[in-house]
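Multiple structures follow.
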Structure 1
Amino acid sequence: MLDLKEVWRYRDLLEMFVRRDIVTFYKQTILGPLWYFIQPLFTTVMFMFIFGGLAGISTDGLPQALFYMSGVLCWNYFADCLNRTSETFTANQHIFGKVYFPRLVVPLSITVSNLVKMCIQALLFIAIYLYFVVKGSNASPNLHALLFPVLLFILAGLGLGFGLLISAMTTKYRDLKFLVQFGVQLWMYATPVIYPLSIMKRNYPQYLFLLVLNPMTAVIETFRYGFLGQGTFSWAYLFYSFAFTVVLLLAGTATFNKVEKSVMDVV
């Protein structure tokens, strides 16, 4: 059972958790909210130096800063949602053991608060984009940028869905926590974050199907194609990612709701 009506009745609690995550995440730090910008900026610079400079990987003719920032923006949101929601039961057992509320509220609040963080980081992407437009870059948006809400749904759904399934399993198998953190890092290299899909089509066509099976591939390529005008766009790839997300969300939510009834006996 999905039991979404009960989650709706606790929407005030959801709002409180979201506000708590945003306010307290960088509380008592020197730079505070500036970390929202520093993390993706430093990651982009590192990618430019290693993959764009030393490795000389193509960026489909786009400025390296724009190419890598677009991938980092999407990937960070997905990875943060997955990593944090996968620890729902283990990280909140002190709350779950004291008061009842729909446990689904916690992973939903993580997804929403990370969305706010992504919107803040998008300002950095827009600033970099405007800088290169002024310099005469060939990056330009098109009508496919209107698919952005769909891409957000897929990113949030994939992170939430995988996180719900993993959190249900980590109640018994704590080793999954370490496996997930390591696996997400490796997953990024199987996603066109640091390289375009066109390279795989041109140089390694025999492995292309593996990238296409990755539901994150269509999201990042569509984002670049819509906002930067370069990349690989396919309705079939995007539909596959959307369908995969819907099935994953339903399965993850049903599994999570089933496990939560007995989770305190295990945790």
Structure 2
Amino acid sequence: MQLGPEIKAIITGGASGLGEAVARTLTAGGAKVCLFDLNEERGTKLAAELGGCFVKVDVSDPASVEAGFANARAQQGQERILVNCAGIGVAAKTVDKEGKPHNAAFFDKVIRINLIGTFLCASNAAAGIVTTDPLNKDGERGVIINTASVAAFDGQIGQIAYAASKGGIVGMTLPMARDLSRSGVRVVSIAPGIFKTPMLAGLPQDVQDSLGAQVPFPSRLGEPSEFAALARHIVENAMLNGETIRLDGSIRMAPK
């Protein structure tokens, strides 16, 4: 798919971090972007800067997602690209130091935002994209990019909920791509390693350096712009489909 002003994109978690980087990169390529996020102040400001639009959406709520897609399409037209970046990641063990089991509500929240939120947005995007005309001789209509994590494969101690949610995204990728292949809609997931997201960027520099040193090469934290560059390449390379791509400097996470 070639980017241009006729190509519209929706980016969840688009107000900051990986989502913001993707929004900037796709905008630089000529696409029009709509940002989904709960941070209304930051999202509205960034959308204005990029010449796009912002919709306050809770990706874990089916009604909010459905309304968000309707709002985005009313403002900028039918999207051809969805990039799911919304997610949370907080640590908790199977049994805590006091001997209590993993908080069920917390586990449910992580799954609902990271996994169910990704599914809800992907399925809503797909329902719209399949109705469009093909963009090229391949019959391509659009692409859905999901954000998994190396935790899906190398989940660390305390990452039970997070790893389960990201593992679910990996598990959805191929069957969703196969399901939508008849309509010319591709589905690809990116599994980033340790990236300089707002959460990590707020850590002391020595802690950031220590984390970066765990990466074989390059021995540093990943830049959001590098994640965004891969997202753009996925958009533009039609043979990428049904795959989860590790973007991690060849790191394999230790237990802790």
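Coordinate-derived values only; no laboratory data. Values in this document were obtained by computation on a predicted structure and should not be read as measured data. Cβ atoms are built from the backbone, for glycine too; each structure is taken alone.
For log10 I(q)/I(0) by the Debye sum over Cα atoms at q = 0.14 Å⁻¹, the calculated result is -1.02, so let me know which of 1, 2 that is.
1
When FRET efficiency 1/(1 + (r/R0)^6) of positions 4 and 36 (r between Cβ atoms, R0 = 35 Å, to 0.05) is computed across structures 1, 2, the figure 0.95 traces back to 2. Supply the structure label, taken from 1, 2, corresponding to helix-only ellipticity at 222 nm (-39500 (n - 2.57) for each DSSP H run of 4 or more, over all residues; to 500) with the calculated value -13000. That value comes from structure 2.
Given 29 as the derived value for relative contact order in percent (Cα under 8 Å, 6 or more apart), which of the supplied structures 1, 2 does it correspond to?
It traces back to 1.
Source structure of the calculated read-out (distance in nm of label points 7 Å out along Cα→Cβ at positions 100 and 172, 3.0) within 1, 2: 2.
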